[in-house]
1. semi-axes √(5λ) of the Cα gyration tensor in Å computed as 25, 16, 14: which structure among 1, 2?
2. So distance in nm of label points 7 Å out along Cα→Cβ at positions 13 and 109, computed for just one structure, reads 0.8; which one of 1, 2 is that?
3. Out of 1, 2, which structure matches 29 when relative contact order in percent (Cα under 8 Å, 6 or more apart) is calculated?
4. Where is distance in nm of label points 7 Å out along Cα→Cβ at positions 53 and 69 largest, in which of 1, 2?
5. Given that distance in nm of label points 7 Å out along Cα→Cβ at positions 45 and 61, derived from a single structure, equals 5.1, which label among 1, 2 identifies that structure?
6. Using distance in nm of label points 7 Å out along Cα→Cβ at positions 21 and 37 for the comparison, can you identify which of 1, 2 gives the largest number?
7. When mean projected area of the Cα convex hull in nm², for residues 77-116 alone is compared over structures 1, 2, which one is greatest?
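What follows draws every value from the coordinates through simple rules; no lab data is involved. Values in this document were obtained by computation on a predicted structure and should not be read as measured data. Cβ atoms are built from the backbone, for glycine too; each structure is taken alone.
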Structure 1
Amino acid sequence: MLAGQYRALEDEWGYIDLVGGARYWGLNTDINVSLGTLFSVDGSDKESWVDPVIGLKGTYHLGERTYFTGWAMVGGFDVGSRFSSDLMGALGYKLTDQSALLLAYRRVEVDYTSSDFIFDATLQGPAIGWDYRF
């Protein structure tokens, strides 16, 4: 994803940014179905597209070292995919002024159809991350 952002609100409690840009999607699929020497089928397909994306991201300070951060973005708008969304929420703990550990949950959804390719999926789950700021 390549995006620009504008800091819409900032205070001692945190900040909210407006985000706009484009997200590249690239999928490669390979399949092999085999029943020993009796039967075998191989296939592959690939597809790529770019979605316009808009959204919000922000951080809310819970304490001196802890914070909640996240984003909510939507895209597609029938330009690339019909619809896409990216939601993430994370609890952060600052180790230093430049780095933090994150416990997060992320959900990415996309509904893309071309003349011979359909990808309608939701990917979601927990994550552990490390945030480092230069």
Structure 2
Amino acid sequence: MSTQYVTFTLGDNLYGIGVGQVQEVLPYRATASVPLASEEVAGLVNLRGQVVLALDLRTRLGLAPREASEPMMVVVKLGGEPVSLLVDAIGDVAEVDDAQFEAPPQTLTPELREVIRGAYKLDGRLLLALDVDAVTAA
């Protein structure tokens, strides 16, 4: 059986979120800050009149701050509500075979290991399957 993932990059790693969990992919939009929010909360963004929480995945996963480039937004559905995840760049939709699935690599940092469901071996690269529920729980 195969599964489709919307892929994106953060630093050197390729990540994926199941197509069924992704509402849309958008260019970055300005966010309104949220006073006293945790560090990974980038702010609130207005998506067609709906206020959506934006989380910076670089901060959430303990990565270095983003360079000058603007992030992209992956809007996921979480309990029926949209949440925007800020990522470095959007990739393609990857179709992977369940036989390619492996446990998360031991080389991942503890922050990553708690939010990665597993990995798929692609041509010369690993696709890390992101657990959206775990990454958005704070």
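1. Only one of 1, 2 returns 25, 16, 14 for semi-axes √(5λ) of the Cα gyration tensor in Å, namely 2.
2. 2
3. Working through the options, I get structure 2.
4. Going through 1, 2 one by one, distance in nm of label points 7 Å out along Cα→Cβ at positions 53 and 69 peaks for structure 2.
5. Among 1, 2, the structure yielding 5.1 for distance in nm of label points 7 Å out along Cα→Cβ at positions 45 and 61 is 1.
6. Comparing 1, 2 by distance in nm of label points 7 Å out along Cα→Cβ at positions 21 and 37, the maximum is at 1.
7. When mean projected area of the Cα convex hull in nm², for residues 77-116 alone is calculated for 1, 2, structure 2 comes out on top.
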